[in-house]
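All of the numbers you see were taken from the coordinates with simple rules; none came from a lab. Just so it is clear, the model here is predicted, and its values are computed rather than measured. Cβ atoms are built from the backbone, for glycine too; each structure is taken alone.
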Structure 1
Amino acid sequence: MFVTLEGIDGSGKSTVGRLLFKKILSEYPKLRPIFTREPGGFSSPSAEKIREIILDGNTDMSDWTEAILYSAARRIHLDGTIWPALKSNRLIICDRYIDSFYVYQGFGRGLGYDRVKKLTDLTIENTIPDLTLYFNLSFELSRERKFKVDKKELNRMDYEKEEFYKRLIHGYNIVIKDNPERIQVIDASASLKDVVDSCFKAIVKHPKFQQLLELHEQC
């Protein structure tokens, strides 16, 4: 089962993702869940190097160069992490995936939703998540959260202007409307415990999760 977490920076998805992974590992160890991220992937060194280039505040690149680097990192991540895990019937929780690309590059950078979808189609070979959890949070609250952390943890994306983030939120709303059967909206303004619980419930009640559970119980 392939689960992805989406939302603007500061929405809390990375923190929730780690806690969600630990909770599933504790309650369903047979599923051998993994937690990974994009761009990069904790077990994909080459993709992590590309991540460093993309997020480096001193990086000077065009928007299309950035998009191509994201796609290269995604393909490496698929080859080395996602596809092997799916083949082994593991549960994957991924912090960002194609919807971030559609939104950040298609809407945020203005490259066009349809154009970045075409690039994505070439990259992922129809590897679509079974479930996507979108962490819904206002720009104001996300910014407040982001700048409470150590500035060393921030990257160049965190310093984008408000107009950029407004375009992202608009983009996510369009992507959600296009994929109502796959994307579930989570209230990210709730307490951390409530958000983790909401995400956990959304995963375990999903038909794909039940299928995966039955498969592992037969082993």
Structure 2
Amino acid sequence: MLPTRAARAAACFFTLAVGQFAFNPSALAQSSAPDDPCTRDIRALYEGGALDPFAQPPYRYETTVFNEDGSTRFEFVTVFDTPLKSMSGLKGQNMTLAIGRRTWTGPSPDGPWTETPNQLPEDLAAFHKANRDQLAANLRDTACPGLVEVEGKPRLRYDFTTQTDPNPDQGGTYFGASYSVFIDPDTGHLMRQEQTGPFAHYQPQPGTERWVMVYSYDPAISLSAPAE
């Protein structure tokens, strides 16, 4: 069985994989959303760019969560076909497959699958789009360092903090963090994302862990509901 903290993080990770974020209202009370050129560039990433889930081709990403001392806490794997079709889970443990509003769990990416209940909203696409728009609207602490080198490859780096509004239909849940994203200047694809100071409805004070997500793209990815 997973430790309580890991279990919560696993639940949080599945939520992130299907696009649910939220927002701590006290943060915006302290700082209005800026509208400088850098912030506009980052906002555009959510508006049809590299951070807009509805504008991306199918991809995989692996997430490693590091403790404050640099040791590995746990690792996740996600396969993303569309915002309405994803599969994710802790490495070496059960996977969760989400197709529309239906979800299944299984011991491997190939199943066998058992359908499980969930609390996903009725209009899932509208839900994801609203969250995307809130993330874009609530940007703060933005910085645009420009072209940097990551593992020998050029990447465009953007730094920011964002969160979305508390969701009354999901019990007031919210998630947020400070982000550094690294984008391939040739393809415009997100290749790496780092998160620090994560917070959530169950962890209102920023955590000390660091999340690192590494992305790869594969047009052959295609997820569908298990055969009945």
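Tell me which of 1, 2 gives 13.0 when you compute mean projected area of the Cα convex hull in nm².
2
When helix-only ellipticity at 222 nm (-39500 (n - 2.57) for each DSSP H run of 4 or more, over all residues; to 500) is computed for each of 1, 2, which one produces -6000? Traced to structure 2.
When mean count of other Cβ atoms within 10 Å over residues 70-77 is computed for each of 1, 2, the one that comes out at 21.5 is 1. Source structure of the calculated read-out (FRET efficiency 1/(1 + (r/R0)^6) of positions 62 and 78 (r between Cβ atoms, R0 = 25 Å, to 0.05), 1.00) within 1, 2: 2.
When Cα Rg over 2.2 N^0.38 Å, for residues 54-141 alone is calculated for each of structures 1, 2, structure 2 comes out greatest.
Comparing relative contact order in percent (Cα under 8 Å, 6 or more apart) across structures 1, 2, the highest figure comes from 1.
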